[in-house]
Structure I
Amino acid sequence: MSLKTISFGHLNLVGRYWNRYVVRSGSGLVYLLIALIFGLSVAQMIIMPVEKMMEQQIKLTGKTNPQEINEAIEGIGLPIIEWVLGTKEQGDAAPGPLLTPFGQQVPSGPWSKFLVKDRPALLSAIFLVLVFGMPFAISFLAFNQVSGDIQSRGLRYLLLRTERSNIYFGRFLGSAVFSTLVMAFIVATITFYLGVKLRIYSAGSLFGWAVHGFLALSILMLPYIALCSMISVSVDSSFLSLVLAKLTIGGVLLFAVVGKVAWEPMIYFKFVLPWGVQNYLLHPELIYSGGAALACLGYTTVFLMLGYYRFETRDL
């Protein structure tokens with residue numbers, strides 16, 4: 001196994017072709033629909049109560065009061081986000097590490113207040129849900145990177161023109177680019193709607209936090225795509241690849257949460273995947289958000305190299 005066979009020209013060619021193929025294929029369209037429906041539905045559920053609040057204000061006073069709406073959002077949203085993140089603000093006191101609902105230790109700093117007061121609270125709530133839910137959707141895009149061609153023996157014809165490394169990494173990059181474009185469209189649509197329809201946040205704050213959320217979601221998808229790459233090269237059936245990807249992504253979190261009931265340390269099993277670090281991508285302190293991003297890139301590298309080793313050594 002050697003990475004010396006990688007050609008950037010071939011990577012670019014394979015990646016661009018795979019990107020176009022994914023758009024036309026059933027798996028790419030299914031992922032696109034699921035990601036759009038999930039992302040926009042989450043936004044609608046979170047934004048709708050605020051729109052109704054604004055309508056009531058207009059009926060009573062003839063106009064909207066953004067300050068009152070923001071105060072209402074903060075009052076309702078802060079306890080919920082504190083519960084999700086496992087933080088509870090206690091003035092300037094720092095009582096030490098706290099546990100999330102899943103047992104994760106986090107610093108007791110102003111994380112929740114940062115998301116609700118210092119950044120657009122509605123966008124923060126949407127990002128938290130997307131960070132949790134998008135890993136379940138990504139397998140619909142990335143499950144069939146190689147397994148279908150292994151099953152049909154089609155890779156033998158491709159290997160006459162390029163090396164295994166270019167096929168493997170090129171298709172990973174093509175899937176990552178497609179996922180990033182979908183994340184950009186979802187975040188841009190939600191941000192544009194918040195800015196044009198609600199008009200309770202400044203354009204600068206919306207844009208800055210939207211960019212942060214987009215980068216967080218894009219980086220978060222990489223290790224899950226790499227995991228699907230590893231599974232895809234290990235089996236000869238695209239359907240089995242999808243099932244194993246779903247069971248692995250959801251099973252790790254479920255096993256950790258359920259196992260914690262019987263044995264407390266089982267909660268750390270979630271660190272097999274980025275479940276244990278991904279919320280930190282939205283942390284206000286760079287040491288945590290940057291550390292989470294580096295951790296996601298570390299997971300990506302490990303899964304990619306394990307998958308590449310399997311791909312290079314297996315019979316096609």
Structure II
Amino acid sequence: MHIQSSPAPIGKDSVDQHWPRAILICGPLLLLALEVSLLSPLVEFSLGWMGYLASPKLFNAVFLGCILFILLSIDELSTALNVQSWQRRLFWLLTNLLAFYTLLRYTLILEHFAQQAISWQHAAGWFILLVIVSTSAWLVFLPAKSFPQWLKVSWQKAIGSGLLAITFVVITPDIQSLWQPTCSPTITLASRFIRLCGHAPLIGYNNNPVLGIRGHGLPITITKYCAEMESFAVFLLLAVILTLAYWQRVRKLRMLAVITGGIAFLMVLNAIRLGLLAEISGSWSNPQLAVALAHSRLASLAFWGVSLLILITSKR
């Protein structure tokens with residue numbers, strides 16, 4: 001995608017101002033994504049207060065809403081972002097790490113409770129720790145005074161991003177249901193990856209595709225919940241929103257090439273991921289690890305990150 005400057009060409013100073021903002025924005029997202037990846041296998045609450053607070057749907061809505069808001073309003077973020085001293089940044093980083101460790105330990109404690117026995121006070125304590133972790137992650141990179149200014153000029157985009165994210169989460173089951181009629185190319189690519197690893201792939205269909213290694217371990221059944229169809233939809237959503245937001249300055253054919261190439265690239269990555277899961281279950285004889293990796297948020301976060309990288313690097 002190419003966004004032409006208007007009305008004057010973008011100079012070096014404008015580019016130098018844009019990239020520090022992009023880097024400072026990506027910092028907290030990367031830090032939070034890493035911490036979510038570490039915490040995700042432990043957060044398997046399905047009932048009570050924690051069933052709502054630790055819900056994957058709530059996480060997806062909040063995280064996707066943040067990404068949409070950043071993409072739409074990054075140019076309105078104040079450029080005076082380097083005013084924090086390194087001592088203050090270090091303070092917030094240590095605060096974040098300490099709060100995250102406390103959250104991790106507290107989650108392990110709650111895991112030993114019967115889920116019905118977790119009261120609202122326990123859930124409130126978990127939520128407060130989560131807020132501290134999230135806030136401190138942002139304050140490592142951005143000064144606190146930049147947020148009110150940012151929201152003041154971009155509050156309409158914040159509301160719109162939130163509504164779009166909520167709508168996307170609501171229709172996610174419908175997006176996931178597209179896996180069965182469209183899975184054949186991905187399974188074929190995954191089987192070729194297994195052949196490149198020196199094994200004979202085992203492919204079958206039992207309502208859902210089954211992928212494994214012939215003569216090794218157990219095959220895995222790939223359901224719509226672990227096929228990452230929603231990650232492809234996130235890429236399309238981000239690309240469409242950017243296209244509409246910058247419609248007058250977008251080169252349409254180049255944007256079409258970015259979308260087509262991005263989908264193809266994500267499909268190849270997903271096929272490699274499924275092939276690796278089959279290798280773990282087959283060659284490593286560790287189906288439990290394969291299932292844990294398939295149902296964690298690691299793949300979603302990785303695909304969302306790749307989607308952002310594709311769109312940001314194709315945008316001037």
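The table for this structure:
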| quantity | calculated |
| --- | --- |
| Mean count of other Cβ atoms within 10 Å over residues 52-59 - structure with the largest value, from I, II | II |
| If semi-axes √(5λ) of the Cα gyration tensor in Å is computed and equals 39, 23, 16, the structure in I, II | I |
| Origin of the derived value 21.1 (mean count of other Cβ atoms within 10 Å over residues 212-219; candidates I, II) | I |
| Test item: FRET efficiency 1/(1 + (r/R0)^6) of positions 44 and 252 (r between Cβ atoms, R0 = 35 Å, to 0.05) calculated as 0.75, pick one of I, II | I |
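Coordinate-derived values only; no laboratory data. Note that the structure is a prediction, hence the values are computed from the model and not measured. Cβ atoms are built from the backbone, for glycine too; each structure is taken alone.
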